[in-house]
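Read through the structures below before going on.
Every read-out reported here was derived from the displayed coordinates using simple, explicitly stated rules and does not represent laboratory data. Given the structure is predicted, the values throughout are model-derived calculations rather than measurements. Cβ atoms are built from the backbone, for glycine too; each structure is taken alone.
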Structure 1
Amino acid sequence: MHLTIDIGNTRGKWALFEGDQLVRSGNLAEGLPEGWRNWKTMVCATGDTDLNTLGLDRSYRLTADTPLPIVLDYATPETLGADRIAAACGAQRVGRAGSAKVIVDAGTCITIDLLDGEGAYHGGAILPGIAMKFRALHTFTAKLPLLDCSIEKGGHYVTGRSTHESMAAGVLTATRYEVEGFVRHYRKQIDNVEVILTGGDAEQLIGEGGLAAEECRVVPQLVMIGMNEILKLMA
């Protein structure tokens, strides 16, 4: 049994695996599953989270120095986010053998990363996430409202006919264009590319102005799957 814990910018999550099978998952705020201390545990933590304060002192913390099923071809691996490493390892597991993978993790930030067909990670891009963009429009202006990104899901505007629609166009539609542009770039440069999405806002990137549903796949537990693959190497 392997327990994986993802402590992100917004919330913490856990997932329990038996072999390759995801058995259970939940939110860290509600506590860990009973018996977790008996299982090998991997933690992917954003920033300098002190694992001792969470009772996770005996767990493995994912870093660029952890044995991985991929190769990091990155200029500054010591600065590379553990979530990006884990997502790339997850993509290597769930993707087609021999294909290059464009990995899009749409959370607090949106990361777009490239894993080649040989399993080498080459880096990518970090973009402000959807909620972050809405907050920025509200915070750094005098009168623009704070839009709730959960309510805006599915909205597609190019020529907004109200301030509300114009903000949605500037955030949702523009973000779809951004991500689709990166994917289009990689598909022009590389043969046999597949796109794998994860993160809470992944579905918002699919549809008009963004990625076509048939050209990508959403894997909600991609980071957890990646950590499970890493734990399998540490048996």
Structure 2
Amino acid sequence: MSVSLTFLGHAGFLFDDGTHKVAVDPWLDGNPVATMKAADLEVSHIIVTHGHADHFGDVEKIARKNDATVYAAYEIMEYLNEQGYEKVQPGNTGGKIVADFGWVAFTQAFHSSSMNGRYLGHPMGAVVRMGGVTIYHCGDTGIFGDMKLIGEIYKPDVALIPVGDRFTMGPELGTRAAEMIGAKIAVPIHHSTFPGLLVEDLSEFAPKGVEVKRMAPGETWAYGA
């Protein structure tokens, strides 16, 4: 079995197993590197790692357009409920949520999570299982030792790792993270979107024993095909 991964730009992805389309942090409107608008995205499910606008900002309108189920922290569920959107499955770190596409397990991440000064729950990473493939989206995070444990427990095929520095890991720490996680393939994300993020060469993101796949916004790649 296989899953296609489309890089939406910044930290956003669309996973497609031929039956379900799962978006993670689909920020498109206002994203200077995105190749589509929020109105163009077709999804069945949305996963949110945290409440910052460059991850959560377009989720409500994308969910409404597609009647999609949103998986997110409890506080994000409360926020969406207040806006009148109730097709939300809340979660937190440590457990799996069974879904039509397979499951999602939220992991810890070291970051923050708020919008317009409102606390939106603990920031998280997300391990997604669908189409016989396991993908670990680290969310926005600094490096932490339990990345090795996450790799041992979930054995991800692909890891999506933020390397833009300043707000997350840079390429050197991202390299260490990729080695600890131990996925077959690592995709660097959350870089080069804004001047405040890393814009120079990412050659320092070079984990040993892990294939690095650089993806351009709008690019689609099929894992397992």
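Upon calculation of distance in nm of label points 7 Å out along Cα→Cβ at positions 89 and 201 from the atomic coordinates, which of the structures 1, 2 produces 2.7? So the calculation was done on 1.
Which structure, out of 1, 2, was distance in nm of label points 7 Å out along Cα→Cβ at positions 177 and 193 calculated from, if the result is 1.3? The partial results should precede the final answer.
Values: 1: 1.9; 2: 1.3.
That value comes from structure 2.
Structures 1, 2 were shown, and mean projected area of the Cα convex hull in nm² at 13.9 was computed from 1. Matching task: 26, 23, 15 is the computed value of semi-axes √(5λ) of the Cα gyration tensor in Å, for residues 9-144 alone. Pick the structure from 1, 2. Of the options listed, only 1 reproduces it.
Of structures 1, 2, which gives -5000 when helix-only ellipticity at 222 nm (-39500 (n - 2.57) for each DSSP H run of 4 or more, over all residues; to 500) is computed from the coordinates? Of the options listed, only 2 reproduces it.
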